[in-house]
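Pasting the structures here.
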Structure P
Amino acid sequence: MSNRWDERYGEEEYFYGTEPNQFLKQFIDGQGFKGRMLLPAEGEGRNAVYASISGWQVDAFDSSEKAKEKAIKLAKKYNTRINYNIGSIEYFQVKPEYYNAAVLIYTHMPQKIRGEFSLKLWESMHIGGKLIMEVFSLKQLDRNTFEPKDPDFLFTKEGLLKEFSCFRTELISEETIQLKEGPGHAGEADVIRFIGRK
């Protein structure tokens with residue numbers, strides 16, 4: 001899996017841009033509180049760097065060495081620091097009650113591991129910790145744009161609520177939005193946005 005992502009992230013250009021995801025940015029900008037934030041499958045670092053600039057202590061990981069290199073480079077550009085490791089969602093190790101927020105932005109995650117991973121995230125968070133997600137809806141298949149194009153990696157509202165049921169739902173919405181996230185995400189997209197609370 002990492003070889004595929006290393007190829008994608010191997011170019012000098014940032015495939016998904018250097019600006020943060022807008023839904024995550026709205027969440028971060030609206031929080032008076034700062035703490036520890038976890039960003040699994042973080043890619044080239046755009047969201048981790050923005051969180052760090054905004055005062056969060058950031059832990060991020062991805063399976064791609066190239067992604068890590070670009071994320072560290074981006075953090076240096078903005079004179080900030082992120083803790084970025086190489087790892088996978090499947091083998092994520094829980095730090096009990098450690099994080100105040102976790103972020104899943106367009107994370108490629110098959111259905112069979114979502115329930116177990118959501119429980120690990122829940123165990124890793126302090127009481128009151130928030131999970132922020134923006135993922136592609138199953139409806140995205142009809143557009144035939146962006147990845148993943150395998151329905152096993154896409155979401156429905158009902159499925160998400162079941163798979164992440166350990167979190168109390170604060171917000172869930174299915175929307176059609178205009179993505180402007182580098183060459184990798186440019187155009188209309190069907191997404192599901194979710195905020196859950198421990």
Structure Q
Amino acid sequence: MLASGIYNKHAGITEAGIKAIEKIEELGIILDVSHLNDKSFWDVVDIASGPIIASHSNARYLANVDRNLDDRQLVAIAESGGIVGINACSDFVSCDPFKYTINDLIAHIDYLKNLIGINHIAFGFDFCDYLPASYVGQTDIKINSLTVRGLSSEADIINLIDSMKKHGYSQTEIELISYGNFMNYLKKVLKN
């Protein structure tokens with residue numbers, strides 16, 4: 001085991017995990033903190049020397065679930081030069097089932113923009129949510145029930161972009177969030 005996920009609240013990065021982080025950075029591999037518990041997250045921040053990413057996590061302030069990140073964690077990612085990928089999974093957008101909408105997802109983007117700046121936000125959808133349930137071993141759930149309304153497949157991303165425009169996001173900001181910030185992150189992390 002390298003680290004502990006959200007179901008183990010107390011354990012952090014193991015000795016093998018420390019070595020893995022060093023090797024990850026040496027090789028220029030993306031260091032992703034999504035799914036880590038809080039202790040493991042802070043261990044990564046203490047150990048890592050380069051930018052980290054939360055590839056698919058939202059703001060805990062808006063949806064208080066363990067998979068989301070609190071303000072201190074979000075700021076730590078930005079300070080590392082990393083990015084936070086916005087997740088379209090309904091439960092990570094809101095704890096209220098009536099707030100599983102694109103507008104509620106945009107609320108997370110707004111929150112992050114104000115907290116850490118536009119240059120540290122990206123789309124981080126769980127695209128496995130768009131696959132038939134049998135492909136991801138979840139045969140007991142309804143297909144597409146995991147994502148916010150209006151974003152039921154990758155083809156619906158245009159709905160999110162259109163809504164972002166209506167919320168006042170500029171073309172430049174939308175391009176940064178859609179792909180630009182992630183491309184800039186890859187240039188910092190990946191080795192030639």
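Quick check for you: by FRET efficiency 1/(1 + (r/R0)^6) of positions 73 and 169 (r between Cβ atoms, R0 = 41 Å, to 0.05), which of P, Q is greatest? Mind dumping the intermediate values first?
Details: P: 0.65; Q: 0.95.
That would be structure Q.
One of P, Q was used to calculate P(r) over Cα pairs in 5 Å bins from 0, in percent, giving 1, 8, 17, 21, 22, 19, 10, 2, 0; which?
The read-out was computed on structure P.
Here distance in nm of label points 7 Å out along Cα→Cβ at positions 33 and 65 was calculated and came to 2.0; which of the structures P, Q was it taken from?
Values: P: 4.0; Q: 2.0.
Going label by label, the one that fits is Q.
From which structure (P, Q) was helix-only ellipticity at 222 nm (-39500 (n - 2.57) for each DSSP H run of 4 or more, over all residues; to 500) calculated, if the value obtained is -11000?
Details: P: -8500; Q: -11000.
Considering all the candidates, the number was obtained from Q.
Of the structures labelled P, Q, one was used to calculate FRET efficiency 1/(1 + (r/R0)^6) of positions 57 and 177 (r between Cβ atoms, R0 = 30 Å, to 0.05), giving 1.00. Name it.
Q
Read the figures in this text as sums done on the coordinates, not as results from a lab. Quick caveat: nothing in here was measured; it's all calculated off a predicted structure. Cβ atoms are built from the backbone, for glycine too; each structure is taken alone.
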